[in-house]
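There are structures below to look over.
Readers should treat all values here as calculations from the given coordinates under stated rules, not as data from a laboratory. In this text the structure is predicted, and so the values were computed from the model without any measurement. Cβ atoms are built from the backbone, for glycine too; each structure is taken alone.
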Structure 1
Amino acid sequence: MTPFGRPPREVAVLLGARAATFELGIACQVFGLDRSAEGLPVYDFALCAARPGLVPTSSGFSIEVPHGLERLESADLVVLPAWPALEEPSPPALLEALRGAVERGARVLSICTGAHVLAEAGLLEGRRVATHWQYAPRLAERFPRVQVDSQVLYVEDGPIVSSAGAAAGIDAALHVVRSAHGSAVANALARRMVVPPHREGGQAQFVETPVPTPGSSSDAALAGVLAWVPEHLDQEISVESLARRAHLAPRTFARRFRALTGTTPHRWVLEQRLVLAERLLESTELPVEAVARRSGVGSPDTLRHHLAARRGVSPAAYRATFRAVHGPGS
């Protein structure tokens, strides 16, 4: 979701012939609870299906779905949780309603195998998309014009945000909140849910890879590095300096860091710098030069380059949007 459109007010969660309870719960937690007392956004939240009424779940019980496909006609955000019945074709009316929602400007968040329904509706052709690694080959084979990325936790491509399996839906949903309302709101919601506001790496870290032994001295050292970096982003940080802090050889450090986080030290540090830069742009009046320096990104030109690649806009445009819509006094 682009951060520069109107934040969503109406959220419709679309269910099929069966509902996946965990993924549905993610949508309910992020978009379906009234947290206005904590200063968090409140949405007009609705469950809908092609056939409203009692919908069975993959966990053995049923839930009452009160709305039909008409709720997609006004929704700003449509959420598709995991789709347990992949072997069954989706109702044509459901696919048409999805296409109509996107055509009139709605955003879509798919969690896990929800992406398969978007592909079935023809909404993913030529787009990059994420789904659970276990089902990625099936999606790629059935829809060869879809660019399936089985490595990432979530992907944003145009109006569609798609996530990998299960808990990656939390990452994608928080990304939607962050893009719409800013990092301060997303971070506050993440704290309320007791989850990290942003996870590094991708699905590769969860696909039959060795898990570091909890409590090992190297893991403790890496944990110390992960805690130290965000407090010292204004300093020059290299892989070699981090390896020294962890008392490891650089190559050993880089290998263990990737095993633990799913990404490289360089990419992880850059991500922390950009998160801080965005937070400073949103919440302070610091000049762009000072934001670049304090976040450790370097020069204003370097910050502009990375923010353009990350958000598609300049630092000034990013600040103007979030200061106007989400800043003090809004």
Structure 2
Amino acid sequence: MIGYLIRRIPSAVLVLFATSVLAFVLPRLAPGDPATALAGPEATTVEIDAIRADLGLDRPLLTQYLDWLGHALRGDFATSYVTGRPVVDLIADRAGSTVQLAVLAGALMVVLGLGLGLAAGAVGRGRVRTGIDVLCTVLLAMPAFLSGLLLVLLLGIAVPILPVSGEVSLLDDPEIGIQYLILPALALALPQAAAVGRLLRSAMDQARREEYVRTAVAKGVPARQIVVRHVLRNSLSSSLVTLGIRFGEILGGAIVVEAVFARSGLGELAVTSVYQRDYVVLQALTLIAVGIAVLTQLLTEIGLAALDPRIRLGATT
């Protein structure tokens, strides 16, 4: 297992390095810069240049990147150009809201995704299977912000049973806080659950065609036992990897969903930073989000390798 982990780490490090480069370069390709935003529309060129020099934006890009990367590796993401506060403090203030949302959305994704996949894969064919396939297709085609708006119309306005905007921390009031979390968590979870469900259904269909399943059927093994012990058990491995990848997508989708439901999490911080050209905040948020996604996928693959020795053996060849 240690050897498998060592072989996986270089690719994860390469992804993070490429992300750091893109996170640094892409914001600087957009029109404007922090100095112009801070100086205001009436500022002169001399005033803008002075602010740019004070922020260190007049240095060569490579020098700026290496300086930022060196500090980031030590956990120091610099100071916000706009607020003057350490970026780590800004992220820490907002992280709780996003973490609560992502955890609940991830739990709903697992329950709904595996439930849909198991229901469709167990029946094999028929109206139930067709209905689940249609539902998954619709959910997959629906972006998170649209599903969020539909949930607001359905459960917040047409049948007003849940709050549609704002938030209350679970730590302050769990009973009220969960009510504010359900709609945005569902908006995030539904498309990802549909993807997990379709993958599990396809894996179960493939497992049904395997020789060991046909042998169990010929021996008269009960259908439920075949599904649970043979079909489902051998179909879960691909779904586990997908769950790790989809959880990373949940973090990315939180930016849009938090805006729809007026939550003051990391998504709202990212949107504000874009408008204010606060490069260092955007860089930190991008790197942290990708880092979490990479770590989640790495842990998922390690867990899968621990359950299935064939993966470890395949990695050594």
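The table below lists the values:
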read-out: Identity of the structure behind 0.45 (criterion: FRET efficiency 1/(1 + (r/R0)^6) of positions 67 and 179 (r between Cβ atoms, R0 = 25 Å, to 0.05), calculated), options 1, 2; value: 1
read-out: For distance in nm of label points 7 Å out along Cα→Cβ at positions 259 and 291 computed as 3.9, the structure of 1, 2 it came from; value: 1
read-out: Answer label among 1, 2 for the case where Cα extents along the principal axes in Å, for residues 35-98 alone, calculated from the coordinates, equals 40, 28, 14; value: 2
read-out: Ranking 1, 2 by FRET efficiency 1/(1 + (r/R0)^6) of positions 83 and 275 (r between Cβ atoms, R0 = 35 Å, to 0.05), the structure that comes out highest; value: 2
read-out: Ranking 1, 2 by mean count of other Cβ atoms within 10 Å over residues 11-18, the structure that comes out highest; value: 1
read-out: Per relative contact order in percent (Cα under 8 Å, 6 or more apart), the highest-valued of structures 1, 2; value: 2
read-out: Volume of the Cα convex hull per residue in Å³ - highest-scoring structure of 1, 2; value: 2
read-out: For -13000 (helix-only ellipticity at 222 nm (-39500 (n - 2.57) for each DSSP H run of 4 or more, over all residues; to 500), calculated) the corresponding structure among 1, 2; value: 1
